[in-house]
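Enquirer: Right after this note come the structures.
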Structure P
Amino acid sequence: METNLSATTAAEANPGTARDAAARHGALGTLALMIAHCAGMVDVVALPVWVGTLIGAYRLDPQQAGLLPTLFLAGAVVSSLFFSPRLNRLPSRVAATLGFCVAALVFFGLASTGRYPVMAALHAVAGIAAGCGLSFTHGTFGRSRNPHRLFAIAGLTLGFFAIAFLGITPGVIAVQGGQTLFRIFAGVMGVAAITSALAFPSLRPKRVAATPAEPRFDRAVWFGMAGVACMGLTQAMMFSFVQRIGLDRGFGFSAVTATLIALGFVNLFPAPIAGLLELRIPGRRVVLAGPLVQAALALVIAQSAAFAPYAAASSVLVAVMIFTHTFAFGMLARLDGTGRAVAATPAMLMTGAAIGPVLGGTLVKQYGYGSLGIAAALIAAMAVFCFSRLERRPN
């Protein structure tokens, strides 16, 4: 089933109207987009298990372990920066399918090596490939009839994926070894490649000769993108070490795993709630409050010596990011009707997220876990400043 999202003649003359002319995706197209979103955003779910496995199973120190996901995320940033401006000029289904297919093959290769230089190179290549698929996924979101609502559905889907991943993967890795993590990643990317090939909505490339140069982003768009990147940095920095903080403070494997599963269940709610509240809460208020709440939770996780506050803060850490980013996504989609800004969502999130694991690992190695909370507070201040530059609009 193929749903054409090509613009009408009028829309081709003005890229800003592309979203208004977009057709409905249909059930299969939406399903393919949801699966692609989960695959491309696997780091949001997997970082604590990813870093924890690299430390526990591969015997890497925190800095080395943090660097590998950083290379994956850096590759995704570079890929997104390259492909997002080309959203309206390349075949979306083909690009998404090839991206996830290459990522699957690379992760399968990672499962068969333990040499650090090879692992580093393969992480970067996997990030480039997955970033390509995710850029076209989010660009297609941005050219839908209601980007805010579609992104909210994607957040709910990611919550279900998180429950399955965090509930199953740690136990499987404990029994079968660290290489199992990369086989699971390969399977996730492979499923995304297959569903993208069969049902990914098709954005027909525009005729370049008939289309004037697309306008530059407004300053508010750039500030909004920087604010999302700051939140992504805090998210990745803290989430990478949630598992290790709990284990190193003696909370026990079962208790920490239960916390991660609870996190997955909590993640089911912020996206649909954000979708329902789209017209009831000004988006600007949400994006200004989000970084502050995120920093408060980070301080609790980093400083707590007791299990209860650690578990409570950890279980809602990702939910704050999902809720805030859903509103930020909708605001950016309205500010830029071409879809290019939201197609750069991987670059926004992963610019910060790419720095997060290695920054967190360096801070932990030098100053201990408590330093993560202080860093989160400083980054939150930058995020609030960036979001404050967004125009005062109803949403």
Structure Q
Amino acid sequence: MDASEIAEWLRRSTRSSEEHGRRSILRFWNPEDYDKFVQTLRADRLRAKPLRNIRRLSLIRAVSCPLFPEDLPPSLIGKAYWEEDVPMRVHALPMGTIVTDTGVPWGVKHIQAPLAWSRTTGYRVKVGVIDTGVDFEHPDLRHSLERGINLLQRMYPPQDDNGHGTHISGTIAAANELDGIIGVAPRSKIYPVKAFDHNGTAFVSDIILGIEWCVRNQMDVVNMSFGMKTRSKALLNAVNYAYHSGVLIVASSGNDGRIGEIDYPARYNHTIAVGATNLQRRIAPFTNRSPSIDVYAPGDRIVSAWPRGKHREMSGTSMATSHVTGAIALLLSLKPELTPAQIKAIVKSSAKPLRNGKALRAAGELNVMRMIKAADRY
């Protein structure tokens, strides 16, 4: 492989691609080829401005760059492949209202989390939340937050400029009994990974970098309340790497009301795919559903934390996913030795059958007490 030829090809291609805002992921099959390319890139990027926008995705031996190539250069054929670095969005419906009601939200009660708190509160379980960041000043979260990382601006903390990440974090780990809300696992630790901008948009490469950070910093479980319709082989490789490293990813199915298919990354086998239910214990009309769903959880009219110390009601499979992530934190606090495969089996086997069950609805609804009882057999 001629690394210099590839670097020159990237210089030419990135100049034109930057104007169109398109990005690609270039992944190397051979670790030696990837290492050789990275060395060349380090040497050339100071001299060539277009190369400065190339980001390394070491977890999967790839780079992300403002590039949409027609053809690979000859020295890359058979040694690398490329795919478009697709944008994706967080999974939430239009915002609900700001509310003043506090206490234990209905979803947290519904999955019977409070009944488990005499045994487990998620103490010291590390939860990565790849999202829009978090409100570090929120009184419901100040005892639950660790530093995390801002992947968009590395020199700044992962402060939430959207609200979605704060809402997700509140359902998982809020701990303000007197004036705020209580989350599913109030003594777990949230590590916010800001990969999404203020519009709730990120590229696949941002998510891969977030997964890489979570693996390197030994998260126990990762919440990914977002998705896309496109299958990404690069993202699949990152998800699989996390799974085999002992880091379980919980992902939302999407809010398009589709029957028969769900969004990626929830659609990958090595995630826990989550759909949403409502107060009547029925599948919410907005949730995507298919046999790929592993479990359903409350996702309709969920009250949680919101920036500037507020609380907001929101709906979406994002909200359902955070209930499942919190429940897994409760489980891991009791049984930290459980593998991702064992956790997924426990969550699925202990789920409570839904009302008006049909053949398509193979999955049941999350129930913490049933889950803990099932885990006692491991």
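Enquirer: With volume of the Cα convex hull per residue in Å³ as the yardstick, tell me which of P, Q scores highest.
Expert: Working: P: 115; Q: 133.
That would be structure Q.
Enquirer: Quick check: -9000 is what I get for helix-only ellipticity at 222 nm (-39500 (n - 2.57) for each DSSP H run of 4 or more, over all residues; to 500), calculated from one of P, Q. Which structure matches? Numbers along the way, then the final one.
Expert: Working: P: -25500; Q: -9000.
Structure Q accounts for this read-out.
Enquirer: Additional query: On mean count of other Cβ atoms within 10 Å over residues 295-302, which of the structures labelled P, Q is highest?
Expert: Of structures P, Q, the maximum of mean count of other Cβ atoms within 10 Å over residues 295-302 occurs in Q.
Enquirer: Further question on the same structure: Assuming 18 is relative contact order in percent (Cα under 8 Å, 6 or more apart) as calculated from a single structure, say which of P, Q it is. The partial results should precede the final answer.
Expert: Values: P: 29; Q: 18.
Considering all the candidates, the number was obtained from Q.
Enquirer: Given that FRET efficiency 1/(1 + (r/R0)^6) of positions 167 and 303 (r between Cβ atoms, R0 = 25 Å, to 0.05), derived from a single structure, equals 0.35, which label among P, Q identifies that structure? If you can, show how the numbers build up before the last one.
Expert: Details: P: 0.35; Q: 1.00.
Only structure P yields this read-out.
Values in this text are rule-based calculations from the coordinates and carry no lab data. Worth saying up front: this structure is predicted, and the values here are computed from it rather than measured. Cβ atoms are built from the backbone, for glycine too; each structure is taken alone.
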